[in-house]
Structure I
Amino acid sequence: MTDRTRMTTNDPFCMDISRHVWETRYRADGEADVRASWRRVARAIAQAEGDDADAWAERFHALLDGFRFLPGGRILAGAGTGHRVTLFNCFVMGTIADDLEQIFEALKEGALTMQQGGGVGYDFSTLRPAGTPASTTHTIASGPVSFMRIWDAMCATLLSTGARRGAMMATLACDHPDIETFVDAKRDPAELRHFNLSVLVSDALMQAVADDADWPLRFPGLGVVRTVKARALWQRIMRAAYDTAEPGVLFVDTINRDNTLAYLETLSATNPCGEIPLPPYGACDLGSLNLTSFVEAPFSAAARLDLAALADAARVAVRFLDDVIDVSRYPLPAQAEEARRKRRVGLGITGLADALVFLGLAYDSEAARALAAQAMQTVRDAAYRASVDLAREKGAFPAFDAEPYLASGFASRLPTDIRDAIAAHGLRNSHLLAIAPAGTISLLANNCSSGIEPIFAGEAERRVLQADGHYACHRVLDAALHAWRQRGHAGVPPAFVEARALDPGAHLAMQAALQPFVDNAISKTINVAADIPFARFEDLYRRAHALGLKGCTVFRPNPVTGAILSEPAAADRVQCCGIEREAD
């Protein structure tokens, strides 16, 4: 069927790859088209509304219709199917005690969570360094990286059984004595292939790097094990990232300073893609508003983003995600308890780059950043007002405490009327906003640009994992370019720009423009050319810290992981969170 035929038959799909993604990932038995999937999901989530379920099912269906709102992939795939699966994309698992029995209990919990479809994140900083004596058995510890290999093998085993391809995140504190082993782990192309790695970088390390100071590596009960030069450690992290695309960096003090629940929890791990820093047993309840659906009169002088419609959609989406908490299964009781106590959700945006093309704004322009910030501020304010209304109707999240909550870094920046409403009525959800990669669900939505990433390419070959474990290759067209050509135009729209044509600083600037309006975090990959000078590459991370970002990932094509969206030379070069293994 041609694209024009689909348009005349009112088929929601205008690209074969989008239909393929629906059929292989999100279609339930007996569903004739994606509209049936939307109806199934809307009805399932609305069950949380009791006597009003039918009315809310209609509103949720209207929100989903036309790919206006894209719930996380686990919601699309699992809601209303009757399958024993979780609707949460990812979890951060419990603290790993430095004890062999508890380590393997944590491994079991991870296996059970991944079996039900959830990706997992862990902080391995609690495990004693290699070569030090274990406190009770007097044996010699093998260190956190050795135990990570067991998790890696567990994940590979689950994949071999046909389980959904989940992802894992491992973090390690920058002052752990095994930090150098962790940083260099992925220099071996066969090592830890089912993990993403991120270093928890503190403000103290960044200051020590600036001062060219010594940096003590320590572990509780052992004190300072040894001392290194801060700049040497930083350079080692940067060189590994330059050569292998890992580890990423999480600015852990910025994360905790901004956390609205800093009075209750300390965050030291994230979900596999980094947009949700979570406490032990915390869960990702994700959804993205597709900005391309809110642009009126695209490509014309009258083009505008309908902010009022965006705000209306955000309000309904918050209720939808809040209801997910009540209808979902949880692999572990501790995950259910954590989710219901704080009711975290992560509403974000996708399709930003395509929406900017519709509006005639170049991604790297100040006008584009201002528009993006305005859109995210609109979503923030609508989401928080909706959560206040839900608190009045259904009650605040059980862990809510108005005074310390409103004193937190993020809440202190909310508009006065929202702060006053929170003080008076409480809040249904401790966190409301996150910008996820949204790669697979954006591909489902006719290949709109993913998350806040720039358009990777107007046309590209896309490898997509099939149900039988093999890959299918599709020629894909970016959604904005497709819309332009559907209108009879040749070439590309005036504001069209591909990621490779952008200065890396444009990526940072966009992330920095949106971060003030996001209470969780932003998943963003800065794609750079293979020949970028190392000094320029390293400076991006320093600038990210100075700009107050919560994390930074810069991807440079390299021999270990290959290139984004290209066919790797071997299966073991697939990135942990590549499009075919991304946690949505």
Structure II
Amino acid sequence: MEIKNGIPVSPGVAIAPAYVLDSESFRIPKRFIRKDEVEVELKRFSIAREQAVAEVRDIRDSVHSVAKDEVGLIFDAHLRMLEDPMITREIPEKIKQKRYTPEYAVSRVFKKIIKPIKEIGDSYFGQRVNDFYDIQKRLLRNLLGQQGQNISKFARKVIVVAHDLTPSQTATLDKRNVAGFVTDVGGPTSHTAILANALGIPAVVGLGTMSSDVSGGDLMIVDGKTGRVLINPDEATRAKYEAKSESYHEREKRLADAAAKAERKTKDGSAVNLYANIELDDEIEHAVELGADGVGLFRTEFIYSKFGAHPTEEQHLEVYKKAHAALAGRVLTLRTMDFGADKYAAEVGLEKEDNPFLGCRSIRLSLREPQLLVTQVRAILRCATLGPTRMMLPMIGSIEEFRAARQIIDTVKQDLAREGVQHRADVPLGMMVEVPSAAVCIDSFLEESQFFSIGTNDLVQYTLAVDRNNQYVANLFKHTNPAVLRLVRGVIKACNAAKRPVSVCGEMAGESHFAMLLLGFGLRDFSVGPTSLAELRTLISRITVAEAEAFADKAMGIGLADEIHNLLEAEVERLLPSSEFG
């Protein structure tokens, strides 16, 4: 038996033989056409693009019938890409002016699109590259008259093993025959990961060389909750995971039923708010249905993917209006853009960075190119007239950064007032605590920031110097590391003493293992992925504050991350026993 650990992206347990997917690649030589062939080749490209549009629409409509509405946004974006001038005008232009074959014109234009994105250090946009590859392959298949490898139907239940899967490939997986999938590359916010979660297919990514390490027919176990993948397990291990697989879906149903009946407070009556983290705006309606008290983190990066590098004020406002309509009076917390400068390097003259994770990203980019922030802030202040709105600044590392951003925001308020544009000037301004320097010096921010949200994903990464998307060191990325826990506890304690609202919006808040710990630290506002709401609501209603505080003290007396984790798991089993939830 061989065990590998990757990045979990869709929970559940799958047990089945491996089906190793061949890597699909097209080698397009540099070829030219004669002048009298131009019109024929333009027509051939036009037909191929129309076929691609029709195929994407079919995929989008079929996925809508089995997945959440948010999934449609992914393929709506694919359709917009196929209508983009880079494709509708630039490719035909290369055919006409340079006499390229359509295939070569497609490869040249997509290389121009993909190359700068691949160089981005920001994980969010780096994972969007797969969408462009998806469209490129679809166009080339139609031009070449080829059919892609059919992974929608298999003769038996399998686990798909691939170097990578495109969103279209993932969307067409048939749950009746695909038990799960694993890939060599990928990250937790890729569209492939989002689709796997929406379709309910257990999946693990970032496994390095899995596609070359496994042979077709090898028995595999995929645990999409822990990121563990087992190859050719022994009988005892297989039996253990078969029982775990059978109980998983029953557990989800029972938790949802229990959450519907649970009080929105602890067992001894202390109020606890559960807000939702939103990746795509169509998630909000689903989150509200699951009982979210509002949105504690609205990630606005998808707006830049949807509308381009410089979305207009009205485009921002369009998205925020839709969010407020879905929330129906619940709070909307909008985080300003949080990605790296490389996305804008060619357009705003910024140089390429050797280490973007430690470079000009997030608030640093906003301060260096303030017009990017101004456009977004104007839309946020205007949308605040529609419902409760909060504005949150990412990756603040010093009080100087916070004050500089606030000065820009104050100037925007003055401009809107002078222009007579309807807005709210009293929108609360808060900050993310995700840089260790901000956590250590939290007292210097308490008088100036109106609320705080602890982003544990980056806080763990920067505190432990571990890239969680790097499969070689992902095992070192531990929320239970005592250094991380001390920083989180210190921030919560300081905010509570100063009567400043504080929440945790990283993955730590959405795991039941950590909820008791955070509750014991004094946290009363959690912001989590919508799918975590039911389990957290149930667990919190079953514990008293005193029990949580005693448990937190016990955990903090332990010096090893793994021992703390084992203690947390045991406590979750006590509160949400397998005998009750499966």
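Every read-out reported here was derived from the displayed coordinates using simple, explicitly stated rules and does not represent laboratory data. On a predicted model such as this, the values are computed, not experimentally measured, just so you know. Cβ atoms are built from the backbone, for glycine too; each structure is taken alone.
List of remarks:
- Highest-scoring label, criterion being distance in nm of label points 7 Å out along Cα→Cβ at positions 262 and 478, among I, II: I
- Entry that produces -0.82 once log10 I(q)/I(0) by the Debye sum over Cα atoms at q = 0.10 Å⁻¹ is calculated, selected from I, II: I
- For -12000 (helix-only ellipticity at 222 nm (-39500 (n - 2.57) for each DSSP H run of 4 or more, over all residues; to 500), calculated) the corresponding structure among I, II: I
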